[in-house]
Structures are given as structure tokens and as C-alpha cells.
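**Q** Please find the structures below.
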Structure 1
Amino acid sequence: MKIELALLSDYAAVTREGKLIAAGIFGQIRPPKMPWQHPTMYIALRVRFHPGEEGGHKIKIRLVDPDGTEILSLDGDATVATMDPVEGGTSQLVLALNNVPFKVFGRHAFDLFLDGRHEHTVPLSVAERTRPSGGPNQG
């Protein structure tokens, strides 16, 4: 099993047909102040399961700050039904994250684990807002 796609977005969902949709894909946020709680973001995943991997699997998502301090940790279960014996199959997963707390600027990371193994990292830059330039001769 492996993660084929992992992204952060303003919105994500899986349709009835199993299609993954995402809008407002990003890798950086610029909070107006620190500390900051980001109101809503989505993490969207497409996981490839190989033949023989039917059954239950553990998924863990962990957000860490630039020092490696854990900000949040979420654990979940995914069950893979019968799939093609040669091709395997994919599963689309979407998780809404509300009021995610950020205390420092810098590179943060969503670490993704499948059955206890680190499989992927989705980086997130939390950057300071820059002041608009006032033009020449303005301080």
C-alpha cells in the first residue's frame, strides 16, 4: 500500500462515483497574527492498495511544527473491500480539519502513516504577512 496523492486544500470531497475533488490547493498560509487557529482546511489522500491487502488498515496523520513538536495527531481505520486480484485498488480519503492551532512561523509538516509506517509528508509553510510597500520616500 502506498500514498499516490496527498494535498491540503480549502475544500475536498469524494463524489458518489468515487472521484476525489479538491479546490484551493495550497502549501502555504499567511496568518494575520500568531498564535493563530486556521478555521478550516482539508487533507485529501488517494491510497493505492496492492492485491492481498484487503481488510482493515490503520491510518495516522500527525502535524508537527518546525521543531518537530506535535500539534495534533489523528488516528483512523480504513477497510479495503474486495479488489482486482491483479491491479489492486485505490481509496480516496478526505478529512476536514477545523481550528488547527499554529504558534510559530516556519515549515510545518503533516506526516502520514499507514499501518504504523511513515509513508508520506505534506509540507505546510506558515509564513509572516509582508507589509505592502508604501512606495518611495515612505517609511
Structure 2
Amino acid sequence: MADEPSEPVAIRLQAAGHRVTRPRLAVVAALRELGEHHTADEVHAHLIRRDTPLPRTSVYNSLVLLADLGVVMRADIGPGAVVYEAADAWHHHFVCRSCGSVHDVPCVIGTPPCLSPGGDVGRVDEAQVIFRGICRNCLGDAQ
């Protein structure tokens, strides 16, 4: 998944035929610093706070490319913006309907795609599973 010790981001970008640019490296570094799951706007705001002003478009474009290359992970968790994270292994997500928190859920198979559509639709590269419910913290608050 994300930057493995044997495959630094620069090497993965070059191997895929892409340039190693300051914005791309800054975006990966920001996701690592932030930890967990963040929108492109949150990554952009973090970079501004860290005196790394990048155009919002550069942040969005970098995140899309990095996710397409498997350097970072993208999760479409429902209404609102897509979230990104620096992840070491393929996994799924649980979204709390009460507080909106997002939690990682290990994938039984561990590599994408872990599910198939059951029909010949073409080549499937990934299958995102989003679990929804009430997280442990919110369940505890309700008791």
C-alpha cells in the first residue's frame, strides 16, 4: 500500500512514469504527519499551517495520482468529501453514523480486490467495503 521501506515514494512515482515533485512529496508527508483519515481540504490546510503553501488544485491532483498508484489510500465514506490516508496495508473502513468517525477494518484477504462483482464487468482493481453503524465510543455514551 503506502510507501513501503523498500519502495520510497520517489521510486514508485518514477517506476510508474511520473515526475517526483515537491507537491507530491509534501502531500505524502502531510498525510503521515496528520495520521488517520483526512480530506484534501484538511491536507491543504495542514500544508498552509506548515508553511508549505501549495495551490489547492495541486493538493487534489497529487492525492488522486498518489491514490491511483497505491502510495496513499482513498476511501469514499459516503456523503461529503473523499478521505485519504497514508496506509501500510489494504484495509476497509467503518463509519460511525452517530459521530462520523472513521475506523480501519482489516481486510481478510489483505490485497485488492478482495471481492469480485460476480459477473464479467471487466478488470476490477479494488473493492472498497464501508461498514456503517455506531462506534464503541458512541455505544458507551448511550448506555
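Readers should treat all values here as calculations from the given coordinates under stated rules, not as data from a laboratory. As the structure is a computational prediction, the values presented were derived from the model and not from experiment.
**Q** The value 5, 21, 31, 28, 12, 3, 0 for P(r) over Cα pairs in 5 Å bins from 0, in percent, for residues 31-78 alone was derived from one model only; which of 1, 2 is it?
**A** Going label by label, the one that fits is 2.
**Q** If you don't mind, another one. Out of 1, 2, choose the structure whose coordinates give helix-only ellipticity at 222 nm (-39500 (n - 2.57) for each DSSP H run of 4 or more, over all residues; to 500) equal to 0 when calculated.
**A** 1
**Q** With relative contact order in percent (Cα under 8 Å, 6 or more apart) derived from the coordinates and found to be 30, which of 1, 2 does the value describe?
**A** Source structure: 1.
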